[in-house]
1. Going by distance in nm of label points 7 Å out along Cα→Cβ at positions 25 and 89, which of structures I, II comes out largest?
2. For which of I, II does mean count of other Cβ atoms within 10 Å over residues 41-48, calculated from the coordinates, equal 9.5?
3. Identify the structure, out of I, II, from whose coordinates percent of Cα pairs over 17 Å apart was calculated to give 62.
4. Could you figure out which one of I, II the value -26000 for helix-only ellipticity at 222 nm (-39500 (n - 2.57) for each DSSP H run of 4 or more, over all residues; to 500) was computed from?
Structure I
C-alpha cells in the first residue's frame, strides 16, 4: 500500500498500531524523518510491545540526529524483543546500539 492509502485509512477511523508502524516505515524509507517519527511514536503509544516498531523508531531517531533518544529506544526495544523471544530483532538492535555508543 502507498502512503496516501494508509493516511486515508487513518482518516476513515481505521487507526491502529500496525497501520502506524507501516506508515512510519514508509516515511522512513522515503526520508520523511519527522513524519516517520510522528507515526512511529503513535504506534508505540498504541502498542509498546512491538519490537519492529522500536527498531524503526531507533533508526528514525538516529537519522534525526537524536542519538541519545535513539540509544534509549534501542534499549527499550531490546527489552521488548527479549520478552517476546524475538531473537533476530534483539541482535539487530544490539548492533545498532553498539554503533551509536561507539560514536
Structure II
C-alpha cells in the first residue's frame, strides 16, 4: 500500500473534496482508509456502561483509497508515490523506501 497510518492526505472527490487530514486507519484488504475529520457519519448508540448517555455520535467513515492522494512533505501539494529499492553489497534487495514523484524526497 502506498498510503500508511499517520500520513497526511488530500481528498480528491466526493462531498469532502479538497479537505486534508491525517490517516487514522488503513484496511488493505478492502482498499479503504479512515481520515481524521473527513466523511463524518452519524451513528445512533444505546446507553451502555462506557457511554452512559447514549444518543447520536459523529465519527469518521471510510473512503476508498483511490479517492485520496498523499501530500508532499516538502511543498505541501498532492503527489504520487513511487518506490526506491535498496540493495546491499551482494546486490540483493534489503528494503524499499517511498518517494514523492513531485519532489523526489523520501517520505
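Derivation of every value follows stated rules applied to the coordinates shown; laboratory data play no part. The structure presented is a predicted model; accordingly, all values stated were derived computationally and were not measured. Cβ atoms are built from the backbone, for glycine too; each structure is taken alone.
1. Max of distance in nm of label points 7 Å out along Cα→Cβ at positions 25 and 89: II.
2. Computing mean count of other Cβ atoms within 10 Å over residues 41-48 on every structure in I, II gives 9.5 only for II.
3. Label of the source structure: II.
4. Computed on structure I.
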